[in-house]
Structure P
Amino acid sequence: MPIEFTILGRGRAGRALAEAWGPRAMLLDHGAQPEGLVLLAVPDRAVSGLAARFPGRCVHLAGSLHLEGVPCAHPLTSFDGRARDWTGTPIAITGAVPDGLRRAFGDLGFAAFDLPGELKPLYHAAAVLASGHAATLWLGAEALLRAQGVALPGRGLLPLAEATLRNVADRGAAGRTGPFARGDEATIARDAAALPEAWREIFLKLGRSLD
């Protein structure tokens, strides 16, 4: 099978996609100068400079960044460097991504949708809230317990996180539980008082953000 395009960048996204596509794609370092279509799997700060090296024949993966005339395909997932089952995972398409590359992403299970360039920062902020910030909250909660000598057995907070996401996926807003969803002000006040000030503010603001 001939190589259809080159992936530039050996980070987690580049390695995962290269493994999934196999012989369809060639994985190279940032400094390479390949022919044909190039997929830029590089940090946002490097996209503009690299795109200028491949005018009219590159696509980037940066979810928040919009460059006029440079199309983008942003997979809404967290890569770990390995090929995974991405069936049903959204991929945001901005600009004229070549049909062959759109098909290649579709072959991996990604579900494409069109995203206007001016909405990319909002879209990416929502992704950060759902992913990076969720991870920060989870790790922070573990750290708060650990600092007081509380070591959760088994899988720790993971079963709670999994059950919460499952309930929300099944029931939407009705799947949200806890004292804020119940309007239990006594429990909210007691819990908030137990937290350090910085975490107390986050606890209260996030808890009331959907009110």
Structure Q
Amino acid sequence: MDGKAAASAVKAWLSSEKLEAREVQDAQALLHLHVKYPPTKQGHVFNVVIPKNRNLVLIYSITRVDEGQQNEMREHGKEDPGAWEEWLHMTRIQLTRADLDWVLHVGKPKEELPGPLQAFNLSRPIWFDGLTQNEFMQTMRGVWLTKLELIHQIKFGYGQGIGKPGPVDDWAAKKAKKARQGGGQPARSKPEPHSIDTDETGGFGTDFDPAEWA
């Protein structure tokens, strides 16, 4: 299977599962889709990418932590730095055991206090020689369930939040660096990652807004 065949197969599988998808302009990829998953009103945005010069499909989803939850984490770190560091450590171990690739964006320390968890990115690649509909859909499902587990874990420990996405220091620093290197030229707009401050009694995740799709 080559990239063209993989892209065609992925689109067909998404269509057969009634999953809404929109193409994103991406010079680095043969295919970049934003997919609403799960296929409910409150689905989250997942990225499905076939990079150029790579024989794989990458599935990933980014979640931004609510500002209120970040404040609670910061207070936890202030009151008991050891316990907060242990929470982060156990979260890293938990994600490693989930058979996914992951990045935790932790806030920069202030006054020697550890920062809060600000966002997380969960992903998993599928190489073309193992790419089947079952492997593709089970990967989507695995990323979602791991994401959902961490969402519930944060809500249980740090509340529902205030309904406002919190800052992400890593992204702000990266944006400032790009602005300096690019002479201040505006970057192509990207959809905001979903925060985790929502009421899930009617489903999971944040209400899906097609306007957020590029």
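What follows draws every value from the coordinates through simple rules; no lab data is involved. What you see is a predicted model, and the numbers here were worked out from it, not measured in a lab. Cβ atoms are built from the backbone, for glycine too; each structure is taken alone.
Given 8, 31, 34, 21, 5, 0 as the derived value for P(r) over Cα pairs in 10 Å bins from 0, in percent, which of the supplied structures P, Q does it correspond to?
This figure was derived from Q.
Relative contact order in percent (Cα under 8 Å, 6 or more apart) was computed and gave 13; which structure, P, Q, did it come from? All intermediate terms of the calculation are to be shown ahead of the outcome.
On the way: P: 13; Q: 25.
Structure P accounts for this read-out.
For which of P, Q does distance in nm of label points 7 Å out along Cα→Cβ at positions 46 and 182, calculated from the coordinates, equal 2.8? Walk me through the numbers before you get to the answer.
Details: P: 5.0; Q: 2.8.
Label of the source structure: Q.
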